[in-house]
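Given below, in the form of structure tokens, are the structures.
Read-outs: derived from the displayed coordinates by stated rules, not from any lab. The shown structure was predicted, so the numbers you read here are calculated from the model rather than taken from an experiment. Cβ atoms are built from the backbone, for glycine too; each structure is taken alone.
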Structure I
Amino acid sequence: MSFLTLNHIHHTYFTKESASIALKDIHFTVDEGEFISLLGPSGCGKTTLLSIIAGLIKPTNGEVLIQGNRIDHTSSSIGYMLQQDYLFPWKTIEENIFIGLKILNILNEETKAYALNLLDEMGLSQVRNAYPRQLSGGMRQRAALVRTLATNPKILLLDEPFSALDYQTKLKLEDLVFNTLKQYKKTAILVTHDIGEAIAMSNRIVILSAQPGQLNKIICVPKALEELSPFHARQHELFPQLFQSIWKELDYLESKK
């Protein structure tokens, strides 16, 4: 049995005047510990699909299953990390990373220790008593990742979490997130517009076509790239070949819009 199954997902947005089909018959599975990226033209429904997986939106048709259990509402088994860090500015970093644990009523000495250990692994233990305004953008995103991982979710959903960062910080954070998820054997789905990021971080890349969003192609990243950190994967001779191939595919899909 697959860890995550998207079973023929359709979604339509309705208004009083019209109906707009966002997603049409999206069907694929994800293995436990796998890292999947979603790529496609603007308007192909990547974020809508991520919200459906998160249980924030109920699909018009179809279902999402995690380990055979249907997901139709938000769950502690799913962690969601966005482009904005959404740290509470009036709380310290330590208080921020405990928020999910408090909401789930599982804040105890064991879960505190787990969260603080994550904070240390992210290189943030020295700023645990600082406030978000005192940290750089990259540090805030690392704190947001700790907050997301502190509740020990089964799957992590990443909606362009690095897009607002400068390029050097983005590359460093890609490596950190990649290594952390690998260490804790987490399953992850990333929405991104960055082809290089998708190649460097993923096991497979799901390409969606637009209007409505449909499954166009699933690309397996070569084993030689999979085994490298994102930074080093970008240096590999196979990287530009795959980049050009995906670029042409996306360019073709854009021309069909």
Structure II
Amino acid sequence: MKEENIEKIQRKLESITRKWWFFLIFILIQFIPPYTSKAIPLSEIGRGTREILSNAIVFLCTPLFPIFKIIPLILVISIIIFRNRVSRLFSFYVAVSYVLFAFLQSIAYTEKYGLGILTLNLLMVLIVAIFWFWEIIAQKNDFTVQKQPLWRYWVIPFAFIAFWYPANSDTFMPDFNPIYLFTNVAGLTFCMMTPVFLAVLTMYYPRVNIATLRVTGLVGSIIGFYNMWVNFFISSGKLWWNGVLHIPLLSISLYAFVLSLQKNEETRRD
């Protein structure tokens, strides 16, 4: 694709993702119900959603857990060392990860509802994946070292705690076993990896793909709000610590989204 065409598409995406109707679309699609092979009453949609999430096929992928912990660690370190030489590889990994998140976390088989698909989550996460695939072509993320204010580094400990996800898989209570840095399901989940991916972009803002930053931050904020509601209000007795561990998703996503809406002349490479 010619460079001028890439620039034209990029400008169009940055413009479209700022439009009021673009945000309205995301509000309207929140009413898309989950699909279940056995009929689910409207009064049980919330319960059905939790059933699908807790039985998602991602939990059957245990052998993949270490792979999806080690690769992002290597990529983040590679960005620091090799900078733009791994920019496209990083975007490809993130894009593929979001495709996996979309299907592995949104589909389950439950005894009560049969096959269940969280259609809304599947759709939103695939939209994020599309924008990351676009970045592979556009290559707007510039990982050249630039001086940043000290306060910008707040995202690093938040992203680290999300990536670690120090919680017992059975009780969801605090468990700070360092082995979880390499073994748990976090590397294959939208909620725990989105803070990591967005933290990388915010550390190099404004020389990043603004449209990709914006859409990822928007979807992360929406899913983050849902998690706050469920973990702190619906099931606070059992899931309060899970809620704490989802704070990085909400906070970093909102931060990234707000950054993406700021007008800044230096949003493209020199």
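Identify the structure, out of I, II, from whose coordinates distance in nm of label points 7 Å out along Cα→Cβ at positions 58 and 154 was calculated to give 2.0. Can you show the working numbers first?
Values: I: 2.0; II: 2.6.
Working through the options, I get structure I.
Using the calculated result 21 for relative contact order in percent (Cα under 8 Å, 6 or more apart), pick out the matching structure from I, II.
Working: I: 25; II: 21.
Derived from II, not from the others.
Can you rank I, II by distance in nm of label points 7 Å out along Cα→Cβ at positions 50 and 186 and just name the one with the largest value? Before the final figure, lay out the partial values.
Numbers: I: 1.4; II: 2.4.
For this comparison of distance in nm of label points 7 Å out along Cα→Cβ at positions 50 and 186, the top structure is II.
Among the shown structures I, II, from which was the value -19500 of helix-only ellipticity at 222 nm (-39500 (n - 2.57) for each DSSP H run of 4 or more, over all residues; to 500) calculated? Don't skip to the answer; put the middle values down first.
Numbers: I: -11000; II: -19500.
Computed on structure II.
Between structures I, II, where is mean count of other Cβ atoms within 10 Å over residues 2-9 highest? Write down the numbers at each step before the final one.
On the way: I: 18.6; II: 10.9.
The structure with the largest value is I.
Also, quick follow-up: Starting from the value 20.5: which structure in I, II was mean count of other Cβ atoms within 10 Å over residues 98-105 calculated from? Walk me through the intermediate numbers first.
Working: I: 14.8; II: 20.5.
It traces back to II.
Shifting gears a bit: With mean count of other Cβ atoms within 10 Å over residues 26-33 as the yardstick, tell me which of I, II scores highest. Working shown, then result.
On the way: I: 15.9; II: 11.5.
When mean count of other Cβ atoms within 10 Å over residues 26-33 is computed for each of I, II, structure I gives the biggest number.
Using distance in nm of label points 7 Å out along Cα→Cβ at positions 18 and 146 for the comparison, can you identify which of I, II gives the largest number? Provide the component values of the computation, followed by the final result.
On the way: I: 4.6; II: 1.7.
Greatest value across I, II: structure I.
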